[in-house]
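Visitor: Heads up, there are several structures right after this.
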Structure I
């Protein structure tokens, strides 16, 4: 019997995980990725629970343990850098159950596992998809056309597959009125096991020690319209929001203006009535993005395994498999979407009283943590 073939757009966390599991279940898998390399910036990611179980099955847990940041607490600091509140961030100290790793290390580990099982093509994108009852004809920017039994859009918030198969991003995207920018920084966090967070109304700046390579994250509220393809606009937005705010904000802004190795985007929710059209489906942020407010990376890992399991269960009926995947994973992420707005106000309170209330709530939480210990 001829192997069925799958085309995945995007070799990030969602795409690499799906590629691995589909190939392991007997599919011929081709992954196309526009970027030449894994992005080095981006907030570290907690891998725990169901996502940790999937990653362990892929055999990459030792690599993640070696790359773990060992960060175990959050410090809310004042303008002088003094800790106002400290709270534990890990659910367990057992590195067999939970790790926090830089996003780039997680993505690289998953992609390495996928490369052992699937064909990965870098520097190309899907430009067209035409499907009938039996398959999908795909065209590419540079590669030869091909025919596939399944196409998965795992190409992120600004998904090209979603645009081709479902419609423009504006039909599904709801901005939160917030932006996020991340970069590597020379600013030391002070404690290699603590993430430091500083707030002014509508603004947060955090310094994460990473795994020896600190990361700065600017997350702030703004209704300004911007061109996501214009790096200079990104620089101006951060400069205007953070200059003179206190703590290490001026130093962070100076570094931001001097480097091009950054990530920047609007904090956005993607909400779609359906992730599936025939033999085409969406995965990860392409389907249900809530940016940095909903454990998107861990959910993407679980979603990829859920998708692969559904297809393995219904190998001769791809549309039914995709429906089963969507039904099950929508039930999982529904609660994360409900909490997203509340999480945004916890991370970036809009007023000084809001910051004070958040800090007081964290102090109460630390008391409960102490009791449980």
Structure II
């Protein structure tokens, strides 16, 4: 089997795309062409058996036209040499019309709800754009096959579609969560808690516990984080490849997920929370429904309240201090989270279902929403 996997938005080293889905296809014997914005993220393409890498322009903010035109050209030139095309960005639905092979859209998020968190989009435009996105999703369901990252996304579509949940690679053994630092891994924006993370760093200044941030930041958060890093409030390491990022998680006192109460986050289980639990690290999360349920069900974390940045930072620092002062509780949380992650969210449990879905879609020329499994 041959798959063409395409993103113009996500980092080429994206954990869901590169380290779970592409890796699962390669392990199953597929030939994979992976098109991503390698140059746009200054990523060197590494050779791997069965994998062909293709560079495309990066789409970001309002600058998307060039990337979409390049994606359309690439698909016209190369799609026919594959059994199935897998796209990861909703805007790519504009580029896949008329392709001679089946197309699968991996639905990562609630795109319409996510528009509220885009600083480059004028607030007055958001309701109109959100309505247009909903119409586009309904139209897409009639033209392409879907994979959903969350069970909660089912309600947006008319028919049933396979759910390939956000998961984590769960190591068999983990370090104790005893290092004097707390870690955040993921994209950094104000809606994802950048201000709150900085506030937590300030509140922990007298404890010797460092707040370590791993991930790209948008333009708005970059200024804030660069200043905080220069002043020693946080240690911002920028983007790290998945293996290195998880290396920073391992052994930390806690992992932080301080997402704000935004519609897009209410229906999603943050992958970072799962990654913290997978590595035996207690997770501290704001009370988003699925995130809170995850730490409560697993016994692997603590919920801190929503609020202003100073309030969230203080609550986070207080939770960290309690974990530091109670090593038995901290280690018990880490062990419970790791055991729960191994049983429920290990990618090894879900990779076969993903490969089966892709195999089933290959060869189908058009979706039938009444027949999707």
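Visitor: Going by distance in nm of label points 7 Å out along Cα→Cβ at positions 49 and 313, which of structures I, II comes out largest?
Guide: II
Visitor: Given that Rg/Rh (Cα atoms, Kirkwood Rh), for residues 217-264 alone, derived from a single structure, equals 0.93, which label among I, II identifies that structure?
Guide: Derived from I, not from the others.
Visitor: Let me ask something else about it. Identify which of structures I, II gives the largest calculated value of FRET efficiency 1/(1 + (r/R0)^6) of positions 33 and 361 (r between Cβ atoms, R0 = 25 Å, to 0.05).
Guide: Biggest value here belongs to II.
Visitor: Any idea which of I, II comes out highest on FRET efficiency 1/(1 + (r/R0)^6) of positions 241 and 273 (r between Cβ atoms, R0 = 30 Å, to 0.05)?
Guide: II
Visitor: Another question about this same structure. Relative contact order in percent (Cα under 8 Å, 6 or more apart) was computed and gave 21; which structure, I, II, did it come from?
Guide: The value was obtained from structure I.
Visitor: Any idea which of I, II comes out highest on mean count of other Cβ atoms within 10 Å over residues 17-24?
Guide: When mean count of other Cβ atoms within 10 Å over residues 17-24 is computed for each of I, II, structure I gives the biggest number.
Coordinate-derived values only; no laboratory data. All of these numbers come straight from a predicted model, not from anything done at the bench. Cβ atoms are built from the backbone, for glycine too; each structure is taken alone.
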